[in-house]
Structure I
Amino acid sequence: MPTDKAVSGLLADLYELTMAAGYLETHFEGRATFELFVRSMPQQRNFLVAAGLEQALEFLENVRFGPAEIDYLRRHPAFACISPSFFDYLAAFRFSGDVLAMPEGTVCFPGEPLLRVTAPIAEAQIVETALLATISFQTMVASKAARVVEAAAGRPVVEFGARRAHGIESGLLAARASYIGGCLGTSNVQAGHSFGIPTYGTQAHSWIMAHQNEEAAFAHFLDIFPRHSVLLLDTYDVRNAIEKVIAMGRKPRGVRLDSGDLAADSVWVRQRLDDTGWGDVEIFVSGDLDEERIAALLERGARVDTFGVGTSLSTSSDAPSLSVLYKLVEVERDGAVRSAAKFSAAKVTYPGRKQVYRASDSAGRYAGDVIAVENERPPEGQPLLAPVMRAGARLAPAPPSLAESQARCRAQVECLPAAIRVLAHVESQYPVRHSARLEQLLAQVRERVTSV
């Protein structure tokens, strides 16, 4: 969603602003590195697809604190004892840090940094919530879309879940993420305008119901949209409706089934269309679909040219959240670098700046990932994190196209082991390990913090 307007710095949790104030008040000057990663895989996922980077970078470029926002914080009781210099800092606030990230469309797994931020510690802390929300939501939806596209087995999928999304902006970004995950396009016209995603639409039952009869509804739509008419057959009775369309002798571009026995009706409709010599008329199927229902329909022999998927995509209904974290891994003060980690039970994090390397076998299939210390290089594997921002400015003159991100996702999913591409949760997950040097660094930090 391209923008050149300032974005509010109040898109943060209060503790991020109080900590920022604390750093400034105590003259804690340091350059911090935070890494954003998923702690654990949702139950119904075997892989994830990174998305949302473009909006994250837009936020970092444009985040500001306006006069009204600063006045609000001045009056907030949490800042009653904070000196005026903090509010002067907010008035001049600009993100000045460096960012490395996995490109959108990259297949990824828990524990792997999707984004790495290095910046003055107060800056890096203030942007935490916005980065988490932005990357988490689109990664969640793109991952769902990749599964739906897998289930469709080469048949196009169109996203149209805006009406069920958790707000208009969520619907817009869900369309974007779904396209990265492999969808052909969206019904969301604003997403088409903002992101260049192909848009598609049919007609609603209300069009049919508003007319005196189905024949009139079909005829009027064909008159107005002779090359784009996809006629909805299930308002009253699917089989009667297709007979009426055929009797009219006017071939539509397609027909749509949205309820009933979708498998049986699609087979019957396909046969009637073929018998009429209308083999090129497409059958579009929708109706509370997700990857499992799509797979079941195809297993039953359903004849479908295109699937329409709404709610399950825009809300990622079976896994509506990700355990995404943004954790401090390193602090540099006065030229001294100190690695940081968390050691509480079941929530250990690894210290130090990291890189992720992905190895492939002789057939080009992914064989496993290694999470390593930034400056080490495993004997094999390609690095996944790349610099995208330096000193608060993007390195690329223009963001990659969504088509590139979609192609990356499709190519990487096809390189996954077959066992990881299945819809069911598998116990034997894709292999991801930490390098020996990273394990050694973790042990060193543990010894340091426990000996104090």
Structure II
Amino acid sequence: MKRPLPCTLRGQLTAGLVALLALACLAVGVTTALALRGFLVGRLDEQLAASGGRFAASLEHEARPDADNRPDTRGQSESTFGARLLNGTTTQAAVVHDATDRTVRLTDGDRSALARVPVDGNGHSIHLSTLGKYRVTAVNGDDGDLMITGLPLHPVEETVHRLEAVEAVLFSAALLATGIAGALWVRISLRPLQKVTARAAEVSQLPLASGEIAMPGPLPDTDPRTEVGQLGTALNQMLGHVEDALTRRHASEERLRHFAADASHELRTPVANIRGHAELALRHRGAVPAEVRHALERIGGESQRMTRLVDDLLLLARLDAGRPLEQELVDLTLLILNATDDARAAGPGHHWLLDLPEEPVTVTGDAHRLQQAIGNLLANARTHTPPGTEVTITLSTGEGNVQVDVADDGPGIPEEIQPEVFGRFIRADHARSRSTGSTGLGLAIVHAVVTAHGGTATLTSRPGHTTFRITLPG
């Protein structure tokens, strides 16, 4: 399984610092080990050159300079190796042991390795099966033979390995200390970046979609000489632009709300007067031509439609302004029964089904506005589905909430307008006739009323199934 790499900037910087130091330690360790080995091997070569092949030469003559008629081991280091070769064949081989010599048994591979040693006066490394690694040099003897003298490489290897062990311990401790100190240093250095991240996260959690937004203050101590300071400065500038844009938007929304409220309020009286005069003309005792009666009826019908639009706009304006609603105990079960009876009377071609709990369900709120919200949902299902559609109203409780679901098996709502279906003047079919009297504000009122009660309104829709759900605090 592949081990994951550090994903945070702090982890990456610390890991990079430790990795670079590890590479530097590795380079230093390899260089010092090779340098020490080269130095020690050079010392062996100097010792071999200083010995002049005396021990190997003493193996050449039968007469010995010592009284015991033995090879000359005077001044020779422990484990010094000597061999005599004649015509490429090893005739004698010995090694110094406790100031005496000891005959060495050589294998065919050892003899072959000795025969390949160049006669150049330089040191060469070979491996003898019974003695290990040796540094040897070859010189010509007096009788046409070849004298080979060697010193063991084991002390060199042991010294180098000891240096490698010491370096491994020291470098490991240095890497550990550097990792801890580096992590602390990187953490301290990145504190300004953490402040930038925290401020950006704080802004991302603000409800920027609507309403007046209190933006957090600018980041302090943004040093433009550092990258983090430049980032903080850019964030402060961006937050300033966002705050200015939000302030302008909120002011525009407020002006629009005031305009809608004022215009709706001012329209109520002339619309009521038009409707009243139309009704008065229709009550005229004398004969009224058919064309005039039809025109007066149309004026009355359109004035009623305009009255509903004005009332809806006034309601939304009041809700937007945060006007408090009535707070009383509302029997939601009775309210749904009454709203369903009204819907059944208005849409006898639909199949209206109820799924209510046995016990009455009550909530705290404004009964008139809740009745209006549920009535709008039923009117929406009736208006936008064909006759024969089955509409089910479900009331349920759970987890401290009360849910009202209005589901139908109609054609569904196009996916592209579902995210904004609770907006104002949103229509599923922009080309459909408005003869039904729909203002395009019904679902907007549902959302506004439910939100004012501290609840939520949601939609799930696909062809053959659409569900509007109202969730209210229990």
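The numbers here are math on the coordinates, done by the rules we state, and not lab data. Note that the structure is a prediction, hence the values are computed from the model and not measured. Cβ atoms are built from the backbone, for glycine too; each structure is taken alone.
Thinking of I, II, which structure, once relative contact order in percent (Cα under 8 Å, 6 or more apart) is computed, gives back 21?
Matching structure: I.
Given that helix-only ellipticity at 222 nm (-39500 (n - 2.57) for each DSSP H run of 4 or more, over all residues; to 500), derived from a single structure, equals -17500, which label among I, II identifies that structure?
Comparing all candidates, it corresponds to II.
Comparing structures I, II by distance in nm of label points 7 Å out along Cα→Cβ at positions 47 and 391, which one has the largest value?
II
So if we calculate FRET efficiency 1/(1 + (r/R0)^6) of positions 175 and 287 (r between Cβ atoms, R0 = 25 Å, to 0.05) for every structure here (I, II), which label has the highest result?
Going through I, II one by one, FRET efficiency 1/(1 + (r/R0)^6) of positions 175 and 287 (r between Cβ atoms, R0 = 25 Å, to 0.05) is largest in I.
Suppose FRET efficiency 1/(1 + (r/R0)^6) of positions 135 and 367 (r between Cβ atoms, R0 = 25 Å, to 0.05) works out to 0.45; of I, II, which structure was it derived from?
Derived from I, not from the others.
Among the shown structures I, II, from which was the value 1.04 of Rg/Rh (Cα atoms, Kirkwood Rh), for residues 151-246 alone calculated?
I
Could you tell me which structure in I, II was used to calculate distance in nm of label points 7 Å out along Cα→Cβ at positions 119 and 167 as 2.0?
This figure was derived from I.
With Rg/Rh (Cα atoms, Kirkwood Rh) derived from the coordinates and found to be 1.51, which of I, II does the value describe?
Derived from II, not from the others.
If distance in nm of label points 7 Å out along Cα→Cβ at positions 215 and 295 computes to 5.7, which of I, II did it come from?
Label of the source structure: II.
Match the computed value 1.45 of Rg/Rh (Cα atoms, Kirkwood Rh), for residues 95-198 alone to one of the structures I, II, and report its label.
Matching structure: II.
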